[in-house]
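Structures follow.
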Structure 1
Amino acid sequence: MRAMAAADAQLFWLSSLVPNDQFLLYAFDGTPRHIGEVIADIRGRARSCPELGLRPVDDCRWRYPRWESVVPIEDQFVIHAPVGQDWRDWQAALDLVGRLAQLDQDRMAWRVHILPRVRGIPAPEAPAPVAGSVVVVQIAHSLGDGNRSAALAATLLGRRQPVRPVDRPDRGVLLWRAAVAARAHRRLIREVGTGLAAPPGEPRPVLGVNAGRRRTAAVRTVVLNRARLPGPTVTVGALVAIADALGGYLADRGEDISRLGAEVPMSTGPALRAHNNFRNVGIDLLPEAGPAERADRIAAQLAGHRRRGEHPAMRASAAAFASVPAPVLRWGVGRFDPEARSPVVSGHTVVSSVNRGPADLMFGGNRVVMTAGYPALSPMMGLTHGVHGIGDTIAISVHADPAIVEVDQYLDRLVRAVGADR
């Protein structure tokens, strides 16, 4: 059995303290007549993909967990049928997603939830909301980051592009790698001082959306055509709109939005020695700037963080982290206190943006019309956003603790900011 990389093990151990499963939602323009046959087809695809046949095994505290190869079990496919012959409306389907429990990774690393007979599915490419099916692929974060999880879910739903296997971790020698990382970091600091490298994001004071822990959860989704979202990229366009919506929401409550920021996951490149290859960067949302200026400055920040991520110091730091002995990292994760509060955060909300590819996915002969996702809440994050595209359809989703955020009031602001229909 292949050992877990440090990045994956950290997320695996953290999941027992803060739920971090990913919920990848896909909606289709019809409901299959024989769902059992469709499930059998999905199970066959899972069996043909080695990366979907993995389950974590953590049976020795002195080493990293390992990946065990298993076959899918019956419990990995759940049908959430509405009562009798009734149809479930779209928001009721989202409410069900918000109530799904975290996976027991001792048994499985992913699960497929099927919600047949859902009406009112938003589909910008259709003349009216669609009646069809919703499929939610729930994936443990240890098994993949946003990009990898999307590739795994697409395999289950018919995409033929193979999922690249992950190489064995390159542990190396910690002391040597730490020395290399320290030397490279000193160079990075010098280059930041001379303007050759971008600085890291500055911490910012907490705001009301950073209060408390998740007790309940609400999810909402705004769906629109790509052409209606301004900006050089979908991510920038979404950040511009979220800045407007969140800035206005907080300003109306008397909060200081001058340092409003978002934490944005950013890919660390194609080298695959872990299932998770990303880092979080802090972005100033600049709600008091005009939309065009805001878009330019947000795009510049993202480009700067991307260049910073390519610096040898960042690669050396990642290599040193990969060399941390399992007992040391396990001890460090165990020291994390979910109840602890911090006066500062790297971002007031999370905005996770993933392009899930062409609209080529199928469910029992029915085509995909949209996809969405809901980044997990955390002890310091009562509001998160998912930005997900498939084909020309973009979904901007809200995941919030309704004890912290008046969800529908905030959603109204977000709808106006993107010029979409509620």
Structure 2
Amino acid sequence: MPILGTLAGGGLAPGAPTIGTATAGNAQATVAFTAPSWVGKGSGTVTYTATSSPGGITGTSTSGSPITVTGLSNGTSYTFTVKATTSYGITGPASAASNSVSPAAPSSRGVYAGGNTTFTKQTTMDYINIDSTGNATSFGALTVARDSIYGFGSSTRGIYCGSTSTSDDLYDYITFATTGNATFFGDMVTTTGARGSCNSSTRGLTGGGIYSNEAREIGIEYVTIASTGNGTSFGNLTQGRYWLSSGSSSTRGIWTGGNFNASGAGVVTTTDYVTIASTGNATSFGSLATATDGQAGASNSTRFIIGGGQVASTALTARMEYFTIATTGNASSFGNLDAGHRYGSAVASATYWVMATGLDTQGGTYNFTDNMVYVTIATTGNSSFFGDLTQGRWAVGGASSNNGGVQ
């Protein structure tokens, strides 16, 4: 009786795939290949497996090329081979090794937009590489001059909205990877400035703020970042207030602090959160240790840091606090800024938090700075000098391509 063969090229086992090009991503790689002409006799569904060297980390596909292999270490060089396995569990020989690739975290670009210089609104936009200290570089211009604006973004697009002027009821957007002027995105539900904003990878939310007639806003609205269009109502904060700060993970948005009194005497510790993918009113999260408005806030996927602000109508603070986003509860002490600042703005990557410091005086004196300071998010401690903006100003809006909402 003849014995059935198990070799490739006519037996039960599939042949070797032909390796294509491997492309690195953030802690992952995509491996292209061509399926073998012989996939095994009576094989049914064929499973293709890519295996890394070093590490033996695998990814699979039943639909052919390509295969994505996740769980790789950024900065390590890898090659990959691909094998085919039949539905009977018979595996053929491996392909040749692929080209070598090194996964890396994405570039973390922060863009500061708008602001005010001695009561003159600006269209200026600057950008920085958040993970590398240095001075900012000119990016382009907003569609209109605005201050008291807030920004949010996905990994590809930044969006800015709001102003203290009733005529500035619009969203602008930019593409992080390029430089150039902003483009009109859509109109806001409510014309307000001094808002707080947060985002997931697909949706951006803004909440709170103040009208030009100094009425405090309680509403939250949202847009879909990848499209263009007007804002849509989301729900309400637990308390209407302005000059509040915000941060987010990929699922949860948080607003903290702010002021409910137009005279500046209504600073609060209030902290709210929402689930970004849903709609509805915010829920109490916890409290700041110190009632503050005009503070800067930004986050990575786990930690939301707040810095500076005004604790009363005549007092600034250099204090920094942080929340752990996945839990609820009160803020913890982080460290101190170089000095007391208010009306600054922060951007963040997975590793660093960078603040454009805004004003370093209070009351009727508007001494605006061009300084930026930073901290390492995973630690606690005082800030260090990062670099200078292209133009000193306050009440700018910040957005970044690798913030907590997209990590």
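Here, each number is a calculation from the coordinates, and none is a lab measurement. Being a predicted model, the structure only gives us computed values, none of them experimental. Cβ atoms are built from the backbone, for glycine too; each structure is taken alone.
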Read-out mean count of other Cβ atoms within 10 Å over residues 265-272, computed value 20.4, structure in 1, 2: 2
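Between structures 1, 2, where is relative contact order in percent (Cα under 8 Å, 6 or more apart) highest?
Working: 1: 25; 2: 12.
Largest calculated value belongs to 1.
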Computed 3.0 for distance in nm of label points 7 Å out along Cα→Cβ at positions 25 and 321 - originating structure among 1, 2: 1
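One of 1, 2 was used to calculate helix-only ellipticity at 222 nm (-39500 (n - 2.57) for each DSSP H run of 4 or more, over all residues; to 500), giving -10000; which?
Values: 1: -10000; 2: 0.
Checking each candidate, the match is 1.
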Source structure (of 1, 2) for Rg and Dmax of the Cα atoms in Å, for residues 57-168 alone, computed value 17.0, 58: 1
